[in-house]
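Please treat every number below as a calculation from the coordinates, not as lab data. These figures come from a predicted structure and were not determined experimentally. Cβ atoms are built from the backbone, for glycine too; each structure is taken alone.
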Structure 1
Amino acid sequence: MSWQQRTSWAIAAFFTAALILYWGSLRYPPVFDDGQLTERFLRSYASTLFRFDLRWFSYATFGWVYEALGRDWIWQRLLNVLLHAAVATTLFLFLKRLFAALLPQDQTAPAWHAFFGALLFLAHPAAVYGVAYLMQRSVLMAALFALLSLRLFLEGLLRNKWHWFIASAAAYFVAVFSKEHCVMLPAVAATLVLLVRGWSFLNLRQLALPFALYAAIALLVTLKAKGLLGTRYEPFAEAAVRQLAESDHSADQFDAYPLSVLNQGLLFFRYLATWLLPWPGWMSIDVRPVFPSHLMSWPQAVGLAAWLAWPVAGTVLLLRRGRVGLVGLAMLAPWLLAITEVATVRVQEPFVLYRSYLWMSLLPAAIPAAVARLRPGWGLALLAAAGLALLPPFFDRLGSFSSEFKVWNDAVLKNTDARAPFSDRAWRNRGVAQYKAGRYPEALADFNQALKIDARSALGWMTRGTLYMRAARSEEARADFDRALELDPRQAEALARRCVVLMRLKRLDAALADCLAAADLSPDNVDSYTSLGMVRALRGETLEAELQYRRALQLEAKDGDAHYQYGVLLRGLGRIAEARPHFAAACAAGVQSACKAAGVH
């Protein structure tokens, strides 16, 4: 069998394995940030040409799939799985070429080592967080085009042809505009120069063009993200920092950044440990490590020292080239790519496994050195055994995404230290899942626990108020919404929901004021306009009410509540024929009270 045929069979194996491994997850529901994938979001990307917006390429694929195949999530999940298989394929092609170039004395081992390295990455439990979490398609595409960029750059190094370097820069452009966290990829390309060619001043002249292109692209994406550098950019970071301050931490703007760097130094090794020893107990969608209280905190201070020493050790190994140099590459690539973690203040989400999908993709470069002392057959047997050993934790992690409750119950069970900032989120989100499943007492218990952890969380009060609102406990709901708005007067969602409660309490003027404020603060929020339509209808302002429902449905054409309330208004006006399609749409969206009105039984 020719090498082209063997490569084709290997690629087919990656796609087949990915489909087999993830087939049972194609019908899993969206979770967490997947809620951003509204119809308005999907339509906006489906109908526009390229924009120099961060993550445009990855987000545009959601719109393209929606436009071509509809909103059934199975197609979006299938694309994630295929992208994951493409990442493994590109990793295989890169490693195969690299191993063959550095270890020419070996005949067949480099190809097998590359194959098993890519296969181990494909089946890794930590990779699940990049694949099963729909919104993280950005990291899949960044990894795919980053590896493609390195593969093209490597070919340019070996052939000394300019067009490979230009193609590499083009792939890098797509990578950084899929997810900006791969901006440090040119530094990894520089390590390839040292590994493949060694140090030479001639390299500086010969490689000026590709690195000039990389620098221009990196500068462009850095300028796009300049407002994030060194800041608390995360949505609820201010609340998390405030929580730290109340726990006797130093939390002013000057202190927050160095403490975040200190924390990330240690967490780099936690990421590394998770990929080398993938125990499910270390993994969840929301990992909450304790934040350091001062610059000499244990064990973060030791972790930072090790983090600073890591690239020195990696460079020493890299310069030895050959198998040992490959270990240096496996050490340096994750470290260089993860430098973005110290570019901002990370308090709210200091440890997120899906980002490590990108950084750790080159760990398999160390495989030839890891099995060097074994006979070839034993080495391959060991790699095959490692692949089989990954399957139980892989399916454990994949199963945690099978429902919203499971993904957040898993997070609650893993986060047992209430000192960690934002540790209330897992409880609150599990409560939301319990509430959606109709388990109201359990949901209330989770919301209460979240507020016990952080009683100054506006989101916590708003969430519990929503449960009270749905349970028709209007006074308790109003009190919780009042408290949420004391803590965050610009929380549009709390205003919109308090508007509904005030309607029930017959305080229509106050309700109207809340709904107008909510729509003003969040002009893209469907619920704000639906609530505004309801209060207008109760005030007898039917024309204005109809305009608000239409506005809501312009934003989200399949929103069940907007369709139902619009149907109620039209029926009340005697426009029965116009009301029926809205009741049918609301019924299709899961609003049970609409089904009878639509004649669906």
Structure 2
Amino acid sequence: MQSKKKNTETNDEIRQFKAMKQDEYKTSIKTTKVDIDGVKAALNSYDKKGVKRKSEDGNSSERKDWKKLKAEKKELKMKRKEKNLGSSERYELSIQAKKIWEELRQANCKKERQKELCKELISKVQGKLKSLIYAHDTVRVIETLLAKGGEEYRTLVFEELKDDLVNLSKIKYARFFVLKILRYGTRAQKDHVINSLKGQVVKLMKHKIASDVVELAYNDYANAKQRSMMVQEFFGPQFRLFHEEDIKCLDDALKKHPEMKEYILKDFRSALQPIIDKGVFTNTMVHTLLKDFLSSCSVGDRNGVIEALKESLVPIIHTRDGARVAMLCLWHGSNKDRKTILKSFRTHFVKIATEEHGHMVLLAAFDCVDDTQFMKKVVLSELMDELDKLVGSDYGLRILRYLVAPRSPTFFQPCVLAVLSQGDGNAASKKDTDIRQRELQAVVSIPILRMLLANLEHWAVNPNWTLFIGAAVKTLVGSERDTIFHKVAEMYSKPYFPGTEGHVLELAHTTKMVTYFIKCDKERHEAQQETFSSILLKKAEDELVGWTSCNRGCFLLANMLETEIPEIVSHIKKLVTPHKDKLAKQKFIGAEVLLKKI
């Protein structure tokens, strides 16, 4: 009985739920009909042309007057500008000046008309320039007057504003006037701008806007004396007030005032730190300051600067001092710092390698980073994938030369080697230099040898490449090296007669390369490797006798005898001995040398 009662109650609940849902559905249908009816009514209130019909009382609905709204908006804008300029007079002056400027700035404006417009413009703005120099639009009027008005008007404008140059340098738009004076002004005007910065350089360098003015003045227009004056302001209050002409850098100041070293470095760090914190690394002056500081500061300060810079070096390595900063960070940073620095260069390695100053940073990295597997994965893989771009650049080619023949005086000038030697003996590099170099060469051997092999026909007769080919086949290892030997030997297998034009024996640079091949044969023979001399004997045996009538040919044969490889020596003597009389009649030095050897 109880179960039947429960079933009856459940059925009643189901019926009630269904009834409720049906009521909700009917209500939604009614609402939808109302909405549709409302839309139809709204559409019917418009005629076919889209104009709303009159209502039943005969009045048409109100429409917005857009012309009136635009006029009101324009009037509000004019009032706002007038308020910013301070008076209606200034506003009217700016309107008149811009009207003249619109014609003056046109490229097709003739010179005679330019003179008339400049004269009219200066008559209106003279004596009122300070009220116009701060706005983004009117400052352009003054800039155009400087650029097209000539020295006469430039002087008038400069004389009126010369006492406010430091303040103008800090204003977003007014600074462009100061930059224009530096670019177009007379030498006296440029000197006035630079001298007006005295005592303010440190403050201005910390200023995001004014730092551009200091950078242009320092980098492009200041002479050596003025540059040293600007740099000295970072050494402390004493140097800001009293400049010393014999001090050109931080090292000079420390040598002249050793008793003040601690205070100078402290002031230098406190002046430099805000610039580092703000990330203002694009200025050349900052690169110079960082280089001087890293070269002279304590280990603790140096580590602090490296920590701050290690992920931000890419923008600065395009300048000489910026590249030196990156090199100092690599030399004195920990292994972890070095990896962080090089990782930040990812996707930029080829560009860095082909830059005048940037490639030096990579040479320093090859010298100091012990983890050659890391170098292979991060640095060398990217460089080897873009070998064509490296070959097309003089600086990219230096990268390849350094990998093949590091610190070689054949390829690098003493001044370059002197800079690189500054990183020798750093605390973080533990691996033996020779081992590090061989491991790097093992990584690049196959890509470089394949590149040489693909271009050997042209490069073997190119004086810019023969020394590199000679160095590559000496230090790099791979089956491609033997293929290079065979191809070069084939070039020398062509018959030679006195006066033959175009033969490789007549090319001094190619013969010098082959001489280098032969001189390395003794080492290859001791290592039980195939020698170039043996390959040359196989390829050109029938033509070697003809070489005795050529000075360079005789020297090559003499070099083969100097290898002291028994089979090579005996073979050469067997070929040449029957021609002793012929050699004795020759007048060139090569014949005399060869006669002595046999």
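List of remarks:
- Structure with the greatest value (metric distance in nm of label points 7 Å out along Cα→Cβ at positions 74 and 522, set 1, 2): 2
- Rg/Rh (Cα atoms, Kirkwood Rh) from the coordinates reads 1.25; which among 1, 2: 2
- Comparison of 1, 2 - label where mean count of other Cβ atoms within 10 Å over residues 210-217 is highest: 2
- Structure responsible for -20500, with helix-only ellipticity at 222 nm (-39500 (n - 2.57) for each DSSP H run of 4 or more, over all residues; to 500) calculated and labels 1, 2 on offer: 2
- Relative contact order in percent (Cα under 8 Å, 6 or more apart) from the coordinates reads 5; which among 1, 2: 2
- Of the structures 1, 2, the one that 0.65 was derived from, the read-out being FRET efficiency 1/(1 + (r/R0)^6) of positions 474 and 586 (r between Cβ atoms, R0 = 35 Å, to 0.05): 2
- If you line up 1, 2 by volume of the Cα convex hull per residue in Å³, for residues 274-425 alone, the top spot, with the largest value, goes to 1.
- Computed over structures 1, 2, mean count of other Cβ atoms within 10 Å over residues 346-353 reaches its largest value in 1.
- For the structures shown (1, 2), Cα Rg over 2.2 N^0.38 Å, for residues 170-361 alone is largest in 1.
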